[in-house]
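A.B. asks: For reference, the structures are reproduced in the following blocks.
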Structure 1
Amino acid sequence: MTLEEIKRELEEIYEEFKEWEGGKGPFTEREIRRRELILMKQQVLYLMEDAKLLRDESKEAFANDLYNVIKGYLKELQRDV
């Protein structure tokens, strides 16, 4: 994943945050899990960005693997709707 792609993904997450209704609930277990995964995805993207800038290939590979796992879980949550 390039730095440009990472920035695009982060922008999509920021747009998602704007749609969240804050503390207005109650939230379903599925929605809570989805939001947790989105926050984890954001953290992993920052890790990936740092690894790229520092040219740390092992950290970048680790972050990429985590990103793919989180992305897979998010797709599965969307499929269950």
Structure 2
Amino acid sequence: MEKIYNEIKNLLASGLGSELGFDSNKITYEKKDDPGQPVPGYTVGGVRETIYIPDEYMQKAGANSAAEFLAWLKNQAR
């Protein structure tokens, strides 16, 4: 997910963000350890990653995920 985030930020910083009226500073990425629910006899855990994209940006793109938003941005860059 971090790769998707970086691609989105790079596309918006390339001037596409100002063309679309999108502020790249409103898009954030967070990565946290997520220990999960305890399971007797097992070690559980993982990482939780979140990319926050404002709803208005997602609606304009018609996207339901960060990957769909990135694909839409790539089409706009052409």
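Every read-out reported here was derived from the displayed coordinates using simple, explicitly stated rules and does not represent laboratory data. Predicted model, so just to flag it, every value in this text is computed and none were measured. Cβ atoms are built from the backbone, for glycine too; each structure is taken alone.
A.B. asks: P(r) over Cα pairs in 5 Å bins from 0, in percent, for residues 1-48 alone computed as 5, 19, 27, 23, 14, 8, 4, 1: which structure among 1, 2?
C.D. replies: 1
A.B. asks: Also, quick follow-up: Have a look at 1, 2 and say which one yields 8.8 for mean count of other Cβ atoms within 10 Å over residues 41-48, as calculated.
C.D. replies: Traced to structure 2.
A.B. asks: Suppose you compute FRET efficiency 1/(1 + (r/R0)^6) of positions 17 and 33 (r between Cβ atoms, R0 = 35 Å, to 0.05) for every structure in 1, 2: which one lands on 1.00?
C.D. replies: Of the structures listed, the value fits 1.
A.B. asks: Oh, and also: If Rg and Dmax of the Cα atoms in Å is computed to be 15.7, 54, which of 1, 2 is the source?
C.D. replies: Only structure 2 yields this read-out.
A.B. asks: Given -11500 as the derived value for helix-only ellipticity at 222 nm (-39500 (n - 2.57) for each DSSP H run of 4 or more, over all residues; to 500), which of the supplied structures 1, 2 does it correspond to?
C.D. replies: 2
A.B. asks: Looking at structures 1, 2, which one was distance in nm of label points 7 Å out along Cα→Cβ at positions 9 and 65 calculated from, given that it came out as 2.2?
C.D. replies: Clearly, the read-out refers to 2.
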